[in-house]
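Visitor: Below you'll find the structures, each written out as structure tokens.
Read-outs throughout are calculated quantities, based only on the coordinates presented, and are distinct from any laboratory measurement. As the structure is a computational prediction, the values presented were derived from the model and not from experiment. Cβ atoms are built from the backbone, for glycine too; each structure is taken alone.
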Structure P
Amino acid sequence: MNSDTQYPVMRSIGCALPENYYDQETLSTALWNEWGGSDAGRARFDRLHRAVGVRGRHLALTMEGYRALDSFAKSNQAWMEVASDLGAKAVASALFEAGLQPRDVDHVFFTTVTGISAPSLDARLINRMAMRSNIKRTPLFGLGCVGGAAGLARAADYLRAFPAETALLLSVEICSLTLQLRDQSIANMIASGLFADGAAAVVLMGSARPDCPRAPRIVASKSIFFSDTEDMMGWRIVDSGFQVVLAAGIPDLVRDNLRAGVDSFLAEHRLSRRDINHWIAHTGGPKVLEAIQEALEIPKCALALSWRSLEAVGNISSASVLFVAADFLKSGVARPGQYGVLLSMGPGFCGELVLLQW
């Protein structure tokens, strides 16, 4: 491996959630009242919502507010307003923790899959937060749940080339604004119980900055693409907006393929799974988390923070793994020299692995 001084570092993570919190039972009842249907259908709907393991979620709007969103244009306008506010809060929190100002950021990476705008949301935040006029921007769209880990990896790649700079990764996902009330498919029922709203921002520092801490440093990253699986997860664009695509075979795909990808990645750095002290996984749902555990041959307690985050706030798509990473950093359990792997998966179908060391 290279000298420690050549590695970018995760300096801080700021998270933001909307103020509107509802427990899962309240949300399930309200959704079913909108959908209607038979008693047998209600029983299946309730089973699906209980099975996703979510206790409650923070939503962009009050439940009454969603009734007025009768077009994609209205939903997307709501996304722009809420995403801007949440993104600004997450960025301000991350910068404050790092002891930095908005003008200290050299490059902003932005990822989302739940709304669209041109210019992208990062441009609006640059104006709103008075960042420098020469700041560089890399907006990413379409990565879904893998976006948090992929954005972290791409930002780290950038800082290896420009080690005296500071990068900011922002993930904003407002999943509730993509809900299709006319779609009563199993995939949409699961999505309506699993996905939630929130934002996370990560400050990353290049190793040549005099104020760069030693850890956790980003040693390396690896992308894993599963061929001919693009129809397993993502969006189908319809007149009313984003219609979820969520194949039942995703857990099996993870279970059958993740181990080889992780082992190959670690072997490139003369490591094995036995050398990894900490696993930080995105909250893809109970079946996905179980598949990760089986593939990596790790106990459920190794992903305790992921399970806890899933229960507390749901799956916030690309921001999920960053929420788990924030909880991990706050726990303070990592010791100098220990390794961790941050990982997430999403549309493609693909995965992203990030090797960390303290």
Structure Q
Amino acid sequence: MKIAVKYSGLRIDADGTVGAHDAGTVLVRRMLRLFHGAELIGPASHRYEGFDLLPLEFVDADNTLVINMDVIDSGAVYRELEQHTKNPKIMNFVWWNTTSITSDVDQAFLALSFALFPTFANSERTANEIQAYVKRLTPQHLAERAKLAWVNLGIRLEYVQPREEPSTPVVLYPAIYLSERKHPEVFVDVVSRVAKTTPIRVEMRLAEKDLVSPQAMALARQRWAWVGPMTPTRSEYWKQLAHTTAFLATSEQESYGLEYVEAMISGAIGILPNHGWARALVPPDYPFLYDTPAEAEQLLVHAVTETEACRAELDKVAGGSFLQWMEDRHSDDAFDKAIVQQVRKWFGSAN
């Protein structure tokens, strides 16, 4: 059985590689690594080094499992494959925050997709949201047949680079989008107040569409801020994290929090909102959770002025080494094994 991965946000660079550093693209690269010879679904047929791109209608439906990262259109994928086989094989891969779907129609489509097709989720939190969708929006006979599994995404620990402490503390905006649920206005407000009294350098690396937004351009005019495009390579991305002192997360909802885990494992001190998604990433009694912007400001000042003391606090709550605690719980080894095993359990062996 072959594997084909469908992701509508797929971007292939001029050199024939799967580009960009958003979470979805990172996961596409992970699928290509895990499933040797996997194909990618795209608008046209093309053979690249390491993978083939082909339209959905050209997939060998009898012998291919489609891992659908878009999920909401799994029904349409089924209809297309059904024209070529009596037994379409589709697996949902939910790697994003399901609460971002607000339309009644889209929620219904999503719930049906979860109920009808085996679904693999990127965290326990996401799995619980999926169960709630299915229970609330699908008939009982469909809900009872739903197949669901999950594991934390984790990161590739070999990418982490040695620390390079900056001369001026670096505070990172830990996202590439200025979407509403990320609450970038809270981030800008807090770092602006901190910058009035404390030397910091704020770095914000954004996707192209948000780079030219009024918010980004306004922040870029501040002498203590740098706003620019995403790093062009994976190694440069990890190098930047290695000299980041702290980050301020302001998102209301996250399905997992890949960017935050990457930054913390690189040694950045994470100032996190006191929400369930954030508490799930860190040890109990994590000392840098905030409930109000004023608390976030106090914690951020503490992180950039007493950095080593903050790291000692983290080691204490982790019962030894905070970085080791994070590595033990957020290595992608567990994810890699789990998704391969789940594909085998639901569909048989993959090439």
Structure R
Amino acid sequence: MKVLYDATPLLMRSAGVKNYHYSLLLRLLPSIWPHQMELFPWLGSLPPNENQRSNYPAWQTYAGLGTMLASNWLGLPLARLQAQGADLFHVTQHLWRPPQTARLTSMVHDPTPLTMPECHTESNVRYFERFVERTLPRLDALITPSYAVKRDLVRYCGAAEERITVIPHGVDEDFFEATPAQREVARQTYELPDRYMLFVGSVEPRKNLTGLLDALEMLPDSLRRQVPLLLVGPHGWKNEEIQKRLAKTDHVRTLGYVKRELLPAVYEACSLFVFPSLYEGFGMPLLEAMAAGAPVLSSNTSAMPEVVGDAGLLVGPQEPHRMAEAIRNALEDQHTAALMGGQARQRARRFTWERCALETKKFFEETLEEAL
């Protein structure tokens, strides 16, 4: 079996989606034997991951993105050319015209460009709509990271339930325990206070930071000063209202991107990890925080209950009073919060990239077996 894997996300600035593809490929490429795997568009080996930029040199990045754009807008048969001899082409939503010379599979992280277009850019919506219209009906099989996404693809996109396989994401081993050096460097670099709440993710509407800020305003002022909120992640889109709110608060600090090697220490030292998203297809920062032993508070919607289970606090994302109550209880009862962090770390052990790679390989094999 020869698999062609669309690794276009590795050419872009991203976080969650890019981290998924990189972490999976890091395990899948060496374990795909006795099969073969190539990366589209002509990417070759897998270099180190860079969230703020492409993983590849400029010439290779422009060539790869040019290949994708020429295939999409001009209809040039570049994808078909590389797909020659491939038995299966695992595509992303970036490629509008996948060739018909191989079996087609894909991964859908979440359907919110269709179900929550107000939370996305026009470009995100356009790409997903084209995927649903042109590619989804042609797929022989499909991966989702959670049962929540599977249900919503069936409900909103008309996807065939029997063709969808749920394969949860994993978490890197180093998140389970930061080194003493990481702890010290992180504390000095980011001037971490003794106690703080933490959010990790893009500053954009789907993450529901306005709801979180509403909840924080209901806390006693003394508690907000003692345990400020740190925001880690890039500026997203449609976040003008969020930025205005942040500019008026003195109990929230924005750190932007945190160096990957220091992120486990930043998770580990937080008093509470808060993740009040309106929708998550999986929630990788949530799992990373759990692996680090942080007590977590998350939304009770979409995939987040599948990740947290009974090892954290779940509240309605549009119930700021209950969110505030849960935050206050977790911050004031540090003993219970510590026990919750231990349960979270134990649950996170269930999610590994090795398992994700093994199940993805099996998914490819079974998709081809069904075609015979």
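Visitor: Looking at mean count of other Cβ atoms within 10 Å over residues 10-17, point out which structure of P, Q, R has the largest value. Kindly include the intermediate steps, with their values, before the conclusion.
Guide: Numbers: P: 23.0; Q: 12.6; R: 18.5.
Answer by largest value of mean count of other Cβ atoms within 10 Å over residues 10-17: P.
Visitor: Still on this structure: Of the structures labelled P, Q, R, one was used to calculate distance in nm of label points 7 Å out along Cα→Cβ at positions 122 and 314, giving 3.8. Name it.
Guide: Working: P: 2.7; Q: 2.1; R: 3.8.
It must be structure R, since only it matches.
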